[in-house]
Structure I
Amino acid sequence: MPMSLRDVLMSPLWCAALFTSAKSFRDNRVLGSPRLNAWGLHSQRLRLAHGLAEQRRARLAFLVQPEDRAAFARDGFVIRHDALPADQFAALRDSLLAYRAPAREMLQGDTVTRRIALDTELLDAQPALKGFLRSPLWHGLSRYVGSFDQEPVAYIQTILSHVVAAPPDPQTHLHADTFHPTVKAWYFLTDVAADAGPFCYVPGSHRLTPERLAWEQAKSLVAAQDADILTGRGSFRIRRDELAGLNLPEPKLFAVPANTLVVADTFGFHARGPSLQPSTRIEIWGYGRRNPFLPWAGADLLSLPGLAERRVGWYWQALDWRERRLGQRSPWRDVGPVTPGEAAKLTRV
């Protein structure tokens, strides 16, 4: 396809984005170029990003126990049952489930995701939660797995399935979030049944093996034209029948009791498991993602106290401004103050 004037003007920005976390093959014609990717552009970004992540993790290894490092190296995730003593967890859960705060909701397929920001006001009102987020368990695992000394962006998150009559939730398709190591954490406040939308993960799929690299290389040649929008934007989907060709096992379903913490590298293939009936899953959910080509692990200004708690508010304000000024509709709709377990407010896009 010949280059337009816009393509010419955008080319310097597209090239500069090669050294950032940019991942969309559709929106960046350099990243999405079949010719450049045939020459190894995507593969080289993968190798460099994963090599730097390993170096940063080595410097953060003191934050976690040796058995957790071994579990992560093997599986790509760490799971910890009974993360808090039973009485402390019960008090924290009851307090959070009764807490009413401003929330946003997003509808994807038949499922609503609700998020309540862990901002200054909420954390001041919930000192036990603030203490948990500062504990060695959450603090250390989120940093080691994510390979950055960075405060995760965190929410009280509620997953409400089968809210509307619509196609299935797209998050039930196995996928990698992006091309480089990145962290997500789930601290479940409610029991999660095997048939009620559990988190699932393909053990060992976080490793950049020769088989995975070849698969990524092949995907990069066609991603810009892929019919799946999310694949085209750099979050590659994979079919279950492809896993064996990458020497990977079947996905593990995390049907777990409340008070379980799971921290995972979401370069590994993962998904939200299917829910066979309407269900509600409530958790403390966090994620961390930085420029994967930084050689240093720390020096993240947005992780400083006083700034970290405001990031979600700033993000939502930016989405609202973009909608008002540019007409680009935000997927995160303001539904006002709610408690985490209330019925979904958003029932149409």
Structure II
Amino acid sequence: MPPLPYAPRIYDPRRIAYAAELAQGTDRFSEPRREDCPWCGSARLRTRLRAPDLLQRKPGVFALDQCRDCGHAFQNPRLTPAGLAFYHRDHDESDPDGLPDPVLADRRGRRRHRGDARLLADVGEPESWLDVGTGHAHFPAAAREVFPYTAFDGLDPTERVERAREAGRIEEAHIGHLADPHLAARLRGRYDVVSVFHHLAHAPDPRAELRGALAALRPGGHLLVELPDPRSVFARLLGKWWLPHGQPRHLHLLPLANLRAELESAGCTVLVVDRRTPHTPNDLSAALALLLARLLPAPDAPWRRTPPSAAHRAVRAVLAAATGLLVDAVAVVDLILSPLLRRTPGLSNAYRVVVRKDAA
């Protein structure tokens, strides 16, 4: 057997596995490039940005295109299932964005999860609730404090949801996407509430995912959707350094107008549109953290041919400690600016919609 072109210089099972995978080439990780918008079908596209994998430094450069007509932004060419598996692998599940703690200080803490659940307090206690893209099911665990008699289930593309069920955070665990007709049929009409927090950005087909979420609702049930806002001023100013652009893991970024029109055309009544509460105060600090992480010497990773030397690791540790103080300071600025950004049109980095599925 000839030597692998990416063969690692030391014996390490994970490095050897990555070397064998990369030796097959990376073309199989991408689908053919689309010439039209996956949301409205328009051929009037422009490239919004190109970015490498800023978090894990895996090989590849990824393009995010935007439709000039409807504003939908999407990865083009899109990753194949093999590509998604490759770039999601080794992602730190406890810190999914790989950023310092102060950057994530306001990110989906327990108190914020409870606040999200209270959005449905006015409609009474739901009998059943499905959290889509639940991950480790931290939201259902916190929401149960608001609705102690509600049965919470979780759905996620990964096996994390099974571990969440074993930990007692949810009652039923479902693996997959609501775009899967077999899964959608199994869950049809079972829930009073379906919540979808930021999951549509990762879904290969967000429109099909929305249809599956609505199908899982009983007539009169409520759907709660939260997403990054691609029309945020900071998205345009920061470009690839804006955290929610999230290449290569984010496949779609939906403008609020597109989501609202889709839900209304599906027979839903829009009850809440909120740009204030979902805002996460980390635009500047996350961008700085991504930039500094790109400038620092690369960390060790199994997809590198050789591990870094002791001197390399020492230099990285010293520089990371020094730059971490700068990120901490900018995180404080993010928190100070947060009340203003939440209340100024166009500056919030996320939005939330609550709709009711009408009986018809």
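Laboratory data are not the source of any read-out in this text; all were calculated from the coordinates shown. In this text the structure is predicted, and so the values were computed from the model without any measurement. Cβ atoms are built from the backbone, for glycine too; each structure is taken alone.
At a glance:
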{"item": "Among I, II, which structure scores highest (criterion: distance in nm of label points 7 Å out along Cα→Cβ at positions 78 and 318)", "result": "II"}
{"item": "Of the structures I, II, the one that 18 was derived from, the read-out being relative contact order in percent (Cα under 8 Å, 6 or more apart)", "result": "II"}
{"item": "Read-out semi-axes √(5λ) of the Cα gyration tensor in Å, computed value 31, 24, 21, structure in I, II", "result": "I"}
{"item": "Which of I, II yields 2.5 [distance in nm of label points 7 Å out along Cα→Cβ at positions 14 and 302, calculated]", "result": "I"}
